[in-house]
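Heads up, there are several structures right after this.
Bear in mind that the values in this text are calculations on the coordinates, not laboratory data. Since the model is a prediction, treat every value here as computed from it, not as a measurement. Cβ atoms are built from the backbone, for glycine too; each structure is taken alone.
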Structure I
Amino acid sequence: MESVFSTSKRKLLLELAWEVCNQVGGIYTVIRSKVPAMVEKWGDDYVCLGPYFPQRAAAEYEPITEPDETEIGQTVRKMRQMGYAVEYGYWLVTGRPKIVLFHLESFIPQLNQIKHDLWERHQLSTLGVEELVNQVIAFGEAARVFIKLLADDHARRVDLVAHFHEWMASTGLPDLRRENVKVATVFTTHATMLGRYLAQNEEGFYGKLPFFDWQREARHYGIETQATIERLAAQQAHVFTTVSDVTARECEVFLGRNPDLILPNGLNIMRFTAVHEFQNLHVKYKAKIHEFVMGHFFQTYSFDLEKTLYFFTSGRFEFSNKGYDLTLEALARLNWRMREANMDTTVVMFMVTKQPYHSINPDVLHSRALLEEIQETCEAIEQQVGERLFEAAASSSDIAMPDLNSFVDEYWRLRLRRTIQSWKTKQLPRFVTHDLVQEDAMTRFIRQAKLVNNEFDRVKIVYHPDFIASTNPLFGLDYGQFVRGCHLGVFPSYYEPWGYTPLECVVRGIPTVTSDQSGFGDFIMQIMRDYENRGIYVVNRRTQSFNEAADQLANILFRFVRMSQRDRIAQRNRVESIAEVFDWTNLRSYYDTAHDLALKRRKP
């Protein structure tokens, strides 16, 4: 009788993440983009829990002045009465979900006691941890107190599900299970802590994967606390999930449990009603990239912009994990092949990542400013010539074309000549746009591969060690617009638990390169047979050596460069048409399954 009765109970879903209303990395994109699909299914019975950081929350959080009489509102009121500072309101993103944010300083006075309990109950060592881990423990305790109060008061009438993302939200999870609190728990790891460290430091990481001792490696890298929290959460949750089969292989070794389910990541995809619309946007934003390229390269030499292709890669600076090394090696081979074939096409490759720098290089800025001055002078001359030509044409009886030079004042001629003179230089265009604090693996590899922007090179490199935003004086585009203006995104990662960057290309109708070691690439290969025809190229990094993978990528790029413009437009149409597969309204069902399974497992 109990099970029949419980199915009729209302369900309430809590989603917990460090990045709720707190944009610090990729999980923010996962949670935020998924919100509309979750609200569509759950309505007011969907609530996000996160830490409260006033500066970050300022633009995205709207408080509810007086807590309502819902279960969540009552629990917020109760916590406040206990002396804890708790925010309750709306997250101002599409879907406007309710959120509960905890002031971490409310829990700092109890930190030593919380740590003591974690050691006593779970052998979680927290000695000498960094400040971030202390904040994470405070957040975990806040979430635990909140969920326990909520369950104690309301679990008889409501079925509760709590979905924890990553170790940073999950220090309270093991105690919820230990105390048998009436809540069904799901834990999702988006990447294992150890995987990220080991992949970039251990040659042949995947081959050695089964033989790592998780605790020894965690101590070696100084992340024992983080790795233990992750392991405890994975083992104690009713349902354990990760984002791809690629990461599932790590979970078994590092977390001691195979994931129950794979939850692929999606995006909230706004489809264009007019099919040609994304093509128009490509042309519009490509023109802005043309402006940058003219300012950056034409000072020294020029090339035909109509025969220029823009490639890019982006992501955090993990030189081998993100495949930047493979990309540059393939570009060096592509450059050689294009020169051998005597091609008149130019490829400009943008390497976009974040590295410490002093400032944008003054020469790069100066060149850009002079180009703008040339443009203003040309516009003034254009206006003067236009007005005078019209007068002359209307008043003259001679039907011959007049000499246009005679219509331009000496002042403007001189100004144009001087500006062009001061703009031109013999220096090679710089391959890095900023003054870096120090040389890094990227600049060393570029020099070594001799991709230094010689005039005879068909492949040009622009390494931009900062993220692209509309406030950026070099491009004046936000990242999404920049992506639309490019022709191809290149992401042949060696270690990539999911990989949003190629997916962001797909939804904007831009062909992309990924790898079979990325969660996204692995997923594509499982669900689609003709993915290459659809403009998604997958580099085999699982069984090929670095050299073989570089050759495969060079071949992909060479084929792409030789495509006709017409074929590229047709391919962009095909790429854009599969975007729907990745819409959260389709991928949410994976989450629904996880939540249902957790409820089933919690029931005695």
Structure II
Amino acid sequence: MCGIVGAVAQRDITPVLVEGLRRLEYRGYDSCGVAVYMDGELRRTRSTHRVAELDEQVKKDHIQGFTGIAHTRWATHGAPATYNAHPHFSGQDKGSPRIGLVHNGIIENYEELRAELTAQGFAFESQTDTEVIAHLINHLYNGDLFDTVQQAVSRLTGAYAFAVLCRDEPHRIICARQGSPLVIGIGQHENFLASDALALAGTTDQIIYLEDGDIADLQVSNVWIVDSQLQAVERKVHTVTAYTAAADLGPYRHYMQKEIFEQPRAIADTLQDVDDIVPALFGEEADTIFKHIDNILILACGTSYYAGMTARYWIESMAKIPVNVEIASEYRYRDSVPNPKTLVITISQSGETADTLAALKHARQLGMENTLTICNVASSAMVRECKLNYITRAGVEVGVASTKAFTTQLVALFMLSVCLAKVKGYLSVEQEDSYLKQLRHLPSAITATLALEPQIMAWADRFVPKENALFLGRGMHYPIALEGALKLKEISYIHAEAYPAGELKHGPLALVTEAMPVVIIAPNDELLEKLKSNMQEVAARGGELYVFADTDTQMTNSKGIHVIRMPEHYGKLSPILHTITLQLLAYHTAVSRGTDVDKPRNLAKSVTVE
């Protein structure tokens, strides 16, 4: 993985390829490259630097062509090095390579194929699994690239989205998808492909979303698609325009800062069509399904997993339904006890997260067919796989560290919790009205919380020289502490851990010294007094406390205790407001440390490999 762009046209398409890579930079990457058909041969340029440097190299090398592919790579197999960068070539029988290929995903049987191809005389120049596909296609090539790719994919095990061009058929690109996203862009006498429609913004708004098993043949004036059974199919063409304005930074220094401050609007948009919290918000079958479930299983990864953990507190408290929250990458590899009356909920920003998709399919194979996804992309695989859905309206999130996608997930999950409580008979009309009013006021409450930024910036300066930090929360704020620690480690590279505050005495207290800042989430709830006792345990060991406290908690600044007061206590929605402050703390600490905030090292935005 990480980003793919391709084009077949009657004009030089290198500017389109490079601009497409630039739009995909937000996903994170450690190398990039471009290959085109030029003057009767395949030519390429690769770099382990940024796309801007690749662009300069493309111009310096005079790389131009009507047919080409490009890629940003996030390393899985092999080090981040030029020889491992895509595109990969195969075949030098006429002095130039015959096959050029870019690929996202992981080929699980690549070692077996590599040994077989090595025995056939193919020399491998990289450590990647991708080069295996290029050599396999070259080995099977029969004069028709489309037919050859159909043969090749039957030999591949794993997840892939790839695009391949051939020196001997210079006016076509063949692409295939299995488990990794891939879209086709339709133009006027030119056609495009990409791993994300955002890459084609400004080039075309006519998008086809390929499905698993699809193989497509792109030529200048036509696109042909066959499905997994090699039967010709027509996929719907979508007009996609919402993403085109998302890439402007405006007055902000980084996309992450921009997206933190977009949260009031993103949440307002997510709530736009909500007049009443009713099952129909989640799909036509929701009312029937919600009435008959007696258990909930939430599957997610990373930040989305913490959203699921928060939702467990809400659902069990309000709807009285037992909830299990599973890390998707672990769930399908253990023996579990399926319950056909379970509602399986997946949470994903992109809707293409490989681990979560695989966990969903595993749950369905176990007989749990009642499925719902909370997702930010209506056209994603996750939405297509689930019976029910709620589409958040966070818009495009460019920063790798999730911000507005997370808080809109929380809003959707809170509405689901209220809806389930209503269906199960645990919600009064007065409670429902109160929750609706709180939701509608939430954008204003977040705006007030964002006004704390100057105070948080002062705290961030204190965190700059630190190498470790501890985050503590209790109850439904414990997952928010986990999310705060994740944000700090992701973008500032400070090692951070989070614990339920009551667990301090069971081990983590051994780490506390004056060198380790301890961040406390202190809402005015039923656990406040216990939390204050936990804070005293830290203070007694010389720890520095940084407390985000509700206005009525009676906490003040004192030696070793720094307090920022939240604008208001927000009841069950309090986790969302406290999330904002932790995002700002992580962001400003990272800025002061000089890290690449939007593209932190070693991380990718959309994780489409296992």
Label whose coordinates, when P(r) over Cα pairs in 10 Å bins from 0, in percent, for residues 176-311 alone is calculated, return 10, 26, 18, 14, 21, 10, 2, 0 (choices I, II): I
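To which of I, II does the computed value 28.3, 103 (Rg and Dmax of the Cα atoms in Å) belong?
Values: I: 28.3, 103; II: 25.5, 79.
For Rg and Dmax of the Cα atoms in Å, the value 28.3, 103 is produced by structure I.
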Computed 4.8 for distance in nm of label points 7 Å out along Cα→Cβ at positions 24 and 520 - originating structure among I, II: II
Source structure (of I, II) for distance in nm of label points 7 Å out along Cα→Cβ at positions 120 and 504, computed value 4.6: I
Structure responsible for 1.00, with FRET efficiency 1/(1 + (r/R0)^6) of positions 448 and 584 (r between Cβ atoms, R0 = 30 Å, to 0.05) calculated and labels I, II on offer: II
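Which of I, II yields 3.0 for distance in nm of label points 7 Å out along Cα→Cβ at positions 360 and 576, as computed? Intermediate values should be presented prior to the final figure.
Working: I: 3.0; II: 2.3.
Of the options listed, only I reproduces it.
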Comparison of I, II - label where FRET efficiency 1/(1 + (r/R0)^6) of positions 80 and 128 (r between Cβ atoms, R0 = 35 Å, to 0.05) is highest: II
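Can you spot which of I, II the value -15000 was calculated from, given it is helix-only ellipticity at 222 nm (-39500 (n - 2.57) for each DSSP H run of 4 or more, over all residues; to 500)?
Details: I: -15000; II: -10500.
Computing helix-only ellipticity at 222 nm (-39500 (n - 2.57) for each DSSP H run of 4 or more, over all residues; to 500) on every structure in I, II gives -15000 only for I.
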